[in-house]
Structure P
Amino acid sequence: MRDSDRARPAGRAAARDAFEHVRRRYFALSRGMRRLIFAVVLIVSVVAAVLTGGSFFTALVTTVLLLGFAELTLRYPRAAATVLVVVAWSCAVVVTGNYLQPHSALPTLYLLLGLVVGVAAHLIRWVTPWVSTVAALGAAAMVALAVATFSSGIALWAAYGVAAAVLAYRLIQAGQARGRLSASAVSAAPSGERARDGAGDREHHERAAPPPISVDEALGELESMIGLEPVKEQVRSIAASIEASRLRAEAGYSTEPPMRHFVFAGPPGTGKTSVARTVAKIFYAFGLLETPYVVEASRADLVGEFLGATAIKTNELVDRALGGVLFIDEAYGLINSAEGQPDRFGAEAVQTLLKRAEDDRDRLIVILAGYDKEMTAFLASNPGLSSRFSTRVRFPSYSPAELVRIVELLRSRRGERLSPDAPGVLLGLFDDLHRRGLVDELGNARFARSLVETAAQARDVRVVGAGGAPQREDLVTTTTADLTKAFNELTARFSGFQARPSLEDALADLDSMAGLEPVKRQVRAIAAQLRVARMREEQGLPAPPQMRHFVFIGPPGTGKTTVARVLGRVFSALGLLSRPDVVEASRADLVGQHLGATAIKTNELVDRALGGVLFVDEAYSLVNSGYQGGDAFGAEAVQTLLKRAEDDRDRLVIILAGYAADMERFFASNSGLASRFDQRIVFPSYRPAELTEIATLLASRAGDRFDDAARRDLGEVFAWVCAEGLIDDLGNGRFARSLFERAALGRDVRLAGRGGTASTAELTTITSEDVRAAVDELAER
């Protein structure tokens, strides 16, 4: 975009801001002072006219009309502009009256058309009335001149019809503008100044001068917010810096205007937009901004549909925000590099925004907002971003107690109240969310608002469903049951929220497993250590770092995946993980088809497992020494996995599993593996008695049983394969499962081939014949 193209809207904004400055100065005068000024101007004008030989009456009338128009312009600028348009129309009608049958009623009807259009244009809100008047009368004039060549009467009615059509079109545009404003308005905004498309915002600017705001009022609004203590402290220090700069200027020292641009980083629902409004009011109160208004935007408001259009769109957005604050939410969305391709549209928007942030830094504050991690990557993508947006404000998550206060505040604003025991229950629910690490994902204060609204709905259903005439207090009192129902309903929609398992249930499942006594003892020791560390933290005592990542070493079929699920439930029961889910993976789930794709694939897998357990089976296959020149793909996956294991250690448990010899070679390939995965659990092979117990347990769960002879045969088979050293190759517990399934299938075939009916005992009993047939079938394989 050329500089001259951009200077035109900027020049109009400067003229408008100068006019607003004059209006503020004029209305700051008392009514008596304004009347005195008008009287002095009137007397001076009349005296000057008389002294120069002019007409007293003409000077008096002309001065009164000009003073009245000046008052109208300062008080209602749009009405004054419309009056000018109607006067111009009337003059044109008078001048061309000779061509419009001067002795007929046509000139009068044309004059009436101007008045009617001007009044109608002011009845259409949300669009500029003088523009509507110009459009309607201009179209009417063109049509009237074209039709008057063959019929003056038809020309008059055609002019009226065209003017009515133009006004109808402007009415449709007004409805669209109002819809856009309503869609982008924030319900919490006290004066409705937010407008993403800028039309409603400018309507507000032109309708009334900004209200006077003191620095104390702006800071008081900040202090009234719940929580956000680090943010409040940083904003207070910014205000103190501005005040110090003002004092230095008053003392005669040279100083630059303390304008700056900001980065607001933090999770959703933590008040970034509200604090942006407060910052705008602080800078406005100090006289550094012309208005206290905030124009909010996102990627869609800056990026065009084709290259070149983005710069135009971004410049227009900045022009609308001049004099105030431009707040860009989820600013990291401007750099959206998909599949390794650069985002040229977003880069164009960033470059245009950086130039305007520098060129208009004396008249504009730009705030870039988004999540902490994404904003860090966004700022690192362009050196100009870090240099021009050097002031970073980090927003913390709300604590459980602060969320309770937010709920109580929202309730009081709705004219409702909580039952006496509700705050305590709320605190417990929010504390559970906080320990699970789900507060940010649920939206902090936004979740609190949703909880208030859903609980109110549950209360209404309860009160109406009870029948009869409810008491007045029942209509406005939300009980513990209402809050719990609403909480469960909202969290049930969230995939990461599940009923928290108990530690006793998790360990009971571990004990129900056959064999694995060394593993059981080690897992119980881990659970005890984690539980004591949790108790020490709750009492404010120092606690050693908690183990988070594990190595499961052992032959196949020894319950490694099952024990991983138990560990997930243990961590979840102690509040160390948000859910007990286990995401299982192998090399194919981590390694991509080309360099660079592996890191993306591994990160996506870790992201899916966050909050739970990532179980990587046969992890040693990530380093395949058989590749000529080394396994670059596997090494990339390992490096990415190690980084995420460290970065997300508070939200993730990673378990690497595999055979002993292979895992030793795997750990020797990278020194970082041994340091981050230092907790090893060795799974022994199953013994014959344990394999028999597994087969019996599987049969019991299926509603079957082995008879005595079949149990003896099972013991003999398992003893033989263990003595021959074949059990690991056969898969330990998997071999016991296969043997049971084949024996059950053989029983079913035997009973079906016999014909007739079978007793319940026959249908549920596996005999020695069935076991032997299953062994023969597996041996043939």
Structure Q
Amino acid sequence: MMKKFNSFNTKKSAAAKAVLSAGILSFALAGCGSDGKDGENGEDGVVGVQIDSAKSVNVVFTDAAVDAGAVTVNFSLENDNGVAVLGLTKDHDLRFGIAQLAHVTETMNDNGGVPTEYDRGFQWQAYINSQKEPGSMPDDTSHLDPKTQFQANVEKASDCETCFVDNDDGTYTYTFQQNIGNVTTPVEVVYNADYSQRATLELELPNFAANANYDWQPSTGTTEGIQTREVVSIETCYTCHQPDSLEFHGGRRINLENCVSCHTATSGDPESGNSVDFTYMIHAIHKGNSRTTYSPDSPDADEKGNIPAPYKVIGYGGGVHDYGKVMYPQTPAADCAACHVTGETAPADAELFLGNKSNTACIACHTTMPKAYHDPSNENCISCHIQEGYARSAEEAHGDATKRYKESQSYSAKFSKVTVTDNVLTFDVQILDEQGQAVAKEFIANTSQYTKSSIYFSWDTDKDYPAYTDGTKYSARGFALLNTDVSDYNAETKTFSIDSTNSALELPVNLNGKSVELFAGVATCFKSGGYGRPLVEPTACEYDETDPTKLLTDAAYIQDAPLSFTWNDTDTSEPATARRDIIDSSKCMGCHNQEIVHYDNGVNCQTCHTSDKGLNAWGGNAPTSFAYKAHEAEGHYLKYAGVGSSTVVKTDCMTCHTDDGIKLGRAPERTWRYGDMLTGEDMWVSSDAGACMSCHQKYLSDSGKSHIETNGGILDGISAEDVQNRAKETCSTCHSPEKLMELHGN
């Protein structure tokens, strides 16, 4: 044995020799007797990822407690895979907020001038507040009223050496610096253990932010079945807004519950003097350029005596956020259901907006002087505007404003006797109300000089609608119901008989086998408005005596799908071939509601706004195709509009498109009409290139132009035929829908 050990390579390292010696010693000891008890196993290490290398972080509050006014919260961090996130410190950009949902009452004069206590329900009030004085003012101080204000705030974990504790396992503990037991300045907040409390957390990391909140009742410790005042859901906001466009305060605040905990009734903007209470702020912002106040003596007053009342907030560094430039896309704007969704899947307190508990939203939209007979010093709107009160409640008034639109959803167009004889189109049509009864001629509205209730006939609807010529453009294919040159009305049956003899319509030589449609862009008149509780019902249309093209009566468009069929010279029973999927009209209507621009019977814009439609001579020869108008519309381009709020990110194609809506190469015969950016002259563009140009024309570089033309695209066509003869686009070879989506940030 010894001989074998003596033969060990003497060139081994000292470390190796040490290991060998230890082994010999162990062997020797083993021969001396028992080695004793085995040692205890060590604790398992924590499986986790360090926060500075984490690709995602989610915050989960586990509990909270109040002890003599000191608030302590426990929480954990994990990534999207549920793996613990380790290494959070107080020196990360970590902040906490604390608020109470308190019952509020307010004493105000009733409609008889008698001081009366009103129940305002439960409102969030932050414990952490500061007093703010007006800072530097912008050059334009219009609509600003600087004054001292209070602002809710949060506290930085880094401001306290002992408040933050890392438990070394992905869980953490934080004790608030703000004691909530006796808050008297600058805003008094009386702690009540029976009221819901909300702790909030915001963590900003280099590439993303994480927010969370925890609601509980200290007296019982419960988190279930307590007041939370959850009235709206952030998911509803995403109907119009892209998620990353609602990341505020530098991108660190993304949680709606956190927003309402700071934007409380006592918070205001010192430079503008405006409230930044969440309810007030959101309603005032969305009222946008329609927010007015009654001031008939002002030189800026309109015919109704109203002047603009834009909602402004002055941000850090004196930056002006002028929300008077916002163009709210919802029409009717009075449809509260756009944001206030109710039902089984709605937030717990969704129906609070119907509670008549607050004047805040009223004043935010309508100001304190919406009409002549209001007293601007009396902000107690609900002293009159309440069920069974002197005037309509908000629910009643908004319901009346939207009633004609909702009733029109059940209106329809009934077509019959659709024929073509000697190249003349004839058909009968009745407009039916929600009861299926025909609507009389006097109820049919021409909403403007250029927008008349009409029926539009189209073919090749499975492709891109008729080519744009003098005899096939939308005005030639449209038949105004009140135009006696093309329409004969039977008062007994309330039927309009259409005949194209006296129109400019030029039909194809042979319609057989073509997909066609009859689309009703028809509005009907309703009585609405007035004092008290006016009855909203259909009424005969009235026009201005001095300008018969000016409609004086309210109107709404019928909401009925076009009659689509394959022409067979016999009847309309054979279904038409569906056009390729491009946009999801439900997404459009979700944001715009029932009116977008004109002829608002659904999203049928392509019926008139074809890709080859003529240029707008009054708009610098800009294209008028549906794609160009949608992509270049100011609302869809808000990132670069005057507000600069970026609330809709234009490059997110899925805002409007279907999953298969941006597939190239599907319509090689389509051509587009554009105006040259320098000369304004007509230029015709090939199919896929034209789709891209609807966004990118103003940014198209020489290299981009060369790339398009090298791959078979045409940018310099002199006519549709010229483009169709020369185009050999291969865009789809490389630009798959998946790659296009990725390129556009989806």
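None of the figures in this text is laboratory data; all of them are computed from the coordinates on show. On a predicted model such as this, the values are computed, not experimentally measured, just so you know. Cβ atoms are built from the backbone, for glycine too; each structure is taken alone.
When percent of Cα pairs over 39 Å apart is worked out for each of P, Q, structure P gives the greatest result.
In this comparison of P, Q, the computed figure 1.1 for distance in nm of label points 7 Å out along Cα→Cβ at positions 581 and 661 is attributed to Q. For volume of the Cα convex hull per residue in Å³, for residues 317-404 alone, the highest value in the series P, Q is held by structure Q. When helix-only ellipticity at 222 nm (-39500 (n - 2.57) for each DSSP H run of 4 or more, over all residues; to 500) is computed for each of P, Q, the one that comes out at -4500 is Q.
Say we calculate distance in nm of label points 7 Å out along Cα→Cβ at positions 285 and 301 for every structure; which of P, Q gives the highest result?
On the way: P: 2.4; Q: 3.3.
Once distance in nm of label points 7 Å out along Cα→Cβ at positions 285 and 301 is tallied for P, Q, the winner is Q.
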